[in-house]
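These are the structures, in structure tokens.
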Structure P
């Protein structure tokens, strides 16, 4: 997450939730105030794009949490129109900050939403505390993209996904990575291959450098995004 610049906002931060799944919409509306207390106010929880636009016009929220699969009205099939919706919001209400909440993590889609004016992009598995930090960050003028999405986006923008995938799987580094993704510890990997633990640690450090991440769980998540490991 990027450190926000100085930007005056009213307190509490007024949030509009746009999510067509009733259970998730209700959960977010309940959990945000539990985490943030009086620092946040959920002003509306919308199930359709048209309702979201109406309530944004009427209520002028600080932040919109936007699901990318929003039906235009009740009963209409959902489609991925996030960038168009974000652009429409920004044209009419430039001060409203938008955070996309989506299960979709394709770099082109993330980039399109950010280019359209979104201030944040998070997966739907985000923890309530992380969601509140993102809301506060964008309300203050900053940007908040989930670390795994940002790492993959950086690789994609550099045109490096295929090259990084090849480097990760090459030689002993690839052997170490495969065992690491299976859940083995460095000591277990060293005994299995067999090589020294010091050499395993060196290869894990190389993997972290290539991916731009610093923990095993982030290695796993980004390798999943790169298609190296299946769910």
Structure Q
């Protein structure tokens, strides 16, 4: 069928490539791709089967790129009953979980053991703010974020904020390599089950880095997408 010929996918990829900028942060890149998605959907045929094909192709592509916010944007604005593939069901399921982890909601309890063998419970940390950070050594954005955040944590953290950094590396060697390079002073835990670990599942984590800024009652105050967004959020809270 002509609908599934490569010409459609090639045109979509070519257009999306115009919005790919290497110097953008992940959050900025997601914003750019959402703009591209809106233009594509505005100009694609109103024919139901074609629109369904385009939406599913885009969902699959942004799943591979771990662009969660773009997937949610597609699901919120362009999904309809004509789309019934496995990827659509996956995104809809994630949307339900994502809504539970938005600002104003209470984050799940965390009980973890850090790399030193000490147990920690999120609700008993005793800090005004806690930043829960999920990261991976294979994530380029994480490798950029971690040193920057750690430097701030050591020299500019006047907000009584603790960081709980949870690695979802399935490779112990990869985790230990980056951990030994950084030598962080905050709470670090390793979840060898990766995406399928209890904490990452409870927090609906599908991409790294994922950050959750919480207060002492585990209320989600912000979900910053970058170090700069985190700084804006914590400075706003600190007045």
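Every read-out reported here was derived from the displayed coordinates using simple, explicitly stated rules and does not represent laboratory data. What you are looking at is a predicted structure, and each value in this text was computed from that prediction instead of being measured. Cβ atoms are built from the backbone, for glycine too; each structure is taken alone.
Given 3.6 as the derived value for distance in nm of label points 7 Å out along Cα→Cβ at positions 46 and 222, which of the supplied structures P, Q does it correspond to? Provide the component values of the computation, followed by the final result.
Numbers: P: 3.6; Q: 4.3.
Here the read-out was taken from P.
Cα extents along the principal axes in Å computed as 65, 35, 32: which structure among P, Q? The structure behind it is P. If volume of the Cα convex hull per residue in Å³, for residues 102-197 alone is computed to be 115, which of P, Q is the source? Going label by label, the one that fits is Q.
Each of P, Q could give distance in nm of label points 7 Å out along Cα→Cβ at positions 30 and 142, but the derived value 2.9 comes from P.
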